[in-house]
Structure P
Amino acid sequence: DPMGKRTIGVLTKLDMMGKGYNAREVLLNKVVVLERGFIGVVLRGQRVDDFGRTSKELDIPGALENERQFFQNDPAYRDIADRLGVPYLQRSLSLQLTDHILKCLPELQRELQS
């Protein structure tokens with residue numbers, strides 16, 4: 001996708017960036033421009049929560065809650081938190097797939113009928 005029309009950029013491990021660093025400009029599509037933009041996520045990794053647990057030790061709902069709290073509490077991401085995280089990535093990919101299927105369906109139907 002050399003023109004960046006179909007690509008969705010996914011930035012992972014945003015919670016692992018050093019203090020004072022963030023990926024806000026990339027997420028706002030200002031560094032590398034992709035038509036479908038970028039989505040940031042926090043995966044279950046080595047980060048330790050307030051109770052001394054690594055995120056790998058959390059269940060999935062717990063990890064998703066940690067991710068939500070991370071974006072809500074980080075000043076760099078707070079105002080764009082509704083466009084970040086695994087649930088938003090899932091919805092975005094699902095919508096893209098649905099749109100693609102709907103666009104391709106008429107041609108597929110014509111091919112099957114001929």
Structure Q
Amino acid sequence: MAKTARETFRVPAGDLDLCALDPRARPIGPKDKATAEAEMIDLGARLDARQEALYAEAVWGGRRSVLLVLQGMDTSGNLRDVLAARAAGDGGASLAFEVFIHRLAREAAAMTVAAG
């Protein structure tokens with residue numbers, strides 16, 4: 001049985017070496033462009049319907065919301081560069097990484113509290 005997205009991307013217990021992960025890996029989803037494009041059309045229609053429903057609910061006082069996380073191809077290399085510089089002993093890169101992780105943890109905690 002195929003693993004769910006939650007199971008696939010769950011952070012394992014213990015230490016995690018981000019440098020050991022292949023950022024180009026595609027552990028789930030379509031393996032070719034044509035299939036991906038077809039699935040995006042279907043997904044777009046499904047997301048549009050859900051967005052309409054959320055908007056309609058909000059008009060009448062509903063409080064549900066959605067957090068949308070996107071990975072950009074134009075900026076996804078930046079973290080890779082920082083990690084490489086950090087591994088090479090660059091103090092500035094280490095500081096940048098620590099600040100990024102601190103902010104990420106803070107925002108994740110705030111979203112968790114807000115979600116109840």
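A short reminder: the numbers here are calculations on the coordinates, not readings from a lab. Since the structure is predicted, the reported quantities are computational estimates derived from the model, not experimental observations. Cβ atoms are built from the backbone, for glycine too; each structure is taken alone.
Using mean count of other Cβ atoms within 10 Å over residues 4-11 as the calculated read-out, with 13.9 as its value, let me know the right label among P, Q.
Answer for the origin of the read-out: P.
When mean count of other Cβ atoms within 10 Å over residues 20-27 is calculated for each of the structures P, Q, which structure yields the highest value?
Largest one: structure P.
Suppose you compute percent of Cα pairs over 18 Å apart for every structure in P, Q: which one lands on 72?
Q
Quick check on the output: 12 is relative contact order in percent (Cα under 8 Å, 6 or more apart), derived from one of P, Q. Which one produced it?
Q
For the read-out helix-only ellipticity at 222 nm (-39500 (n - 2.57) for each DSSP H run of 4 or more, over all residues; to 500), a value of -20000 was computed from one structure; give its label from P, Q.
Corresponding structure: Q.
Kindly point out which one of P, Q the value 1.00 was derived from, the read-out being FRET efficiency 1/(1 + (r/R0)^6) of positions 12 and 92 (r between Cβ atoms, R0 = 35 Å, to 0.05).
The structure behind it is P.
Suppose FRET efficiency 1/(1 + (r/R0)^6) of positions 36 and 60 (r between Cβ atoms, R0 = 25 Å, to 0.05) works out to 0.10; of P, Q, which structure was it derived from?
Computing FRET efficiency 1/(1 + (r/R0)^6) of positions 36 and 60 (r between Cβ atoms, R0 = 25 Å, to 0.05) on every structure in P, Q gives 0.10 only for Q.
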